[in-house]
1. Taking 18.4 as the value of mean count of other Cβ atoms within 10 Å over residues 108-115 derived from one of the structures shown (1, 2), identify that structure.
2. Suppose relative contact order in percent (Cα under 8 Å, 6 or more apart) works out to 12; of 1, 2, which structure was it derived from?
3. Computing mean count of other Cβ atoms within 10 Å over residues 76-83 gives 20.2 for which of 1, 2?
4. Given a value of -7500 for helix-only ellipticity at 222 nm (-39500 (n - 2.57) for each DSSP H run of 4 or more, over all residues; to 500), calculated from one of 1, 2, which structure does it belong to?
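Readers should treat all values here as calculations from the given coordinates under stated rules, not as data from a laboratory. None of the values given here were measured: they were computed from a predicted structure. Cβ atoms are built from the backbone, for glycine too; each structure is taken alone.
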Structure 1
Amino acid sequence: MTDRPSNTDDTAANDLKSKLLAFARDFPFFRHMGFEVEDMEPGYARVSVELTEHLRNPNGQMHGGVIATLVDMSITQAMLLTPTYERVRKTRGIMTNVDLRMKYLRAVGAGRATVESRIVHEGRRVVHAASTVTDDRGKTVALGDATLMIVEGEGTRKKDESPGAKRPG
């Protein structure tokens, strides 16, 4: 017996990926910002944005908040096909970013900024992700990392367990 997913599993995963990419293309905030989800896999996403006038800071460069938002949303995209996020979705729980740290290394004055985000650690309650943002020349312009908190929804509790009850073990 093999651990490889069946063709049915591959088809379902590809269908979900296609739906998520279509959703991202049509999501109003992403369209407003100009964010383009280029690729996503379980634990990985690549997202880019073209520098336009409304994304510039007073110095004419891409605003640091745009870059931080690009990192934040790409990390979310990297989570959407993972088993951890599937649990969150099935239980109607939440996944929230509790710490986003940015290191800005150089400015983006023209062209695109592209971020690649990877899930570094995917625990039951805590997820750590790391991102690298590059410009059109392939130069690293920023590094980001985040800690996400996973809270499963009510669907995970046993019937006799109250929200404040201590779980054994």
Structure 2
Amino acid sequence: MIAGLGPFAAFFGRLIMKFLLWRAKRQGLQIADDCNLVGFPVFGSEPYLISIGKHVQITGKVTFLTHDGATWGFRDLPEFKDVIKYGRITVHDNCFIGIGSTILPGVEIGPNSVVAAGSVVTKTVPPNSVAAGSPARVISTLEDYAAKCAAESPVYDKEAMKRDMKSELLKLFPYPW
């Protein structure tokens, strides 16, 4: 269910997301069937310049910009009248793109990579990397990040977590007062 919405509204929210994805695909968006969209990304005015591989998770408020509209500011000058700036965006298999990230024209996100929340990706992210920041830069390998997450993971009751995630998380991370 979509957070904060009743079942009726959640149903229509999912229906709208399916329609928007169908429309983007019809306009040329390439996206594998097993991708997980948490919220609906902005695919911009040229979804046909976006290719997304298998097993990719794209979280909320992610924006794919396939062009640089700022060229509008100088295209009325004779020497720049034919200037355009477009680029394909390619997200390879097994990637995660964090909430609020922006992917700019010409960027390729290599397989098995993570883009941290709020990142502005201006350059290609190599395979097996974690990129973060504005502009995004590689901050670790995926292997190092996975090891760090495993080392910091608290001990918890997996069955209890399945039954009541909220209660279990509040046991691990209680209210401060």
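1. 1
2. It must be structure 2, since only it matches.
3. 1
4. Computed on structure 2.
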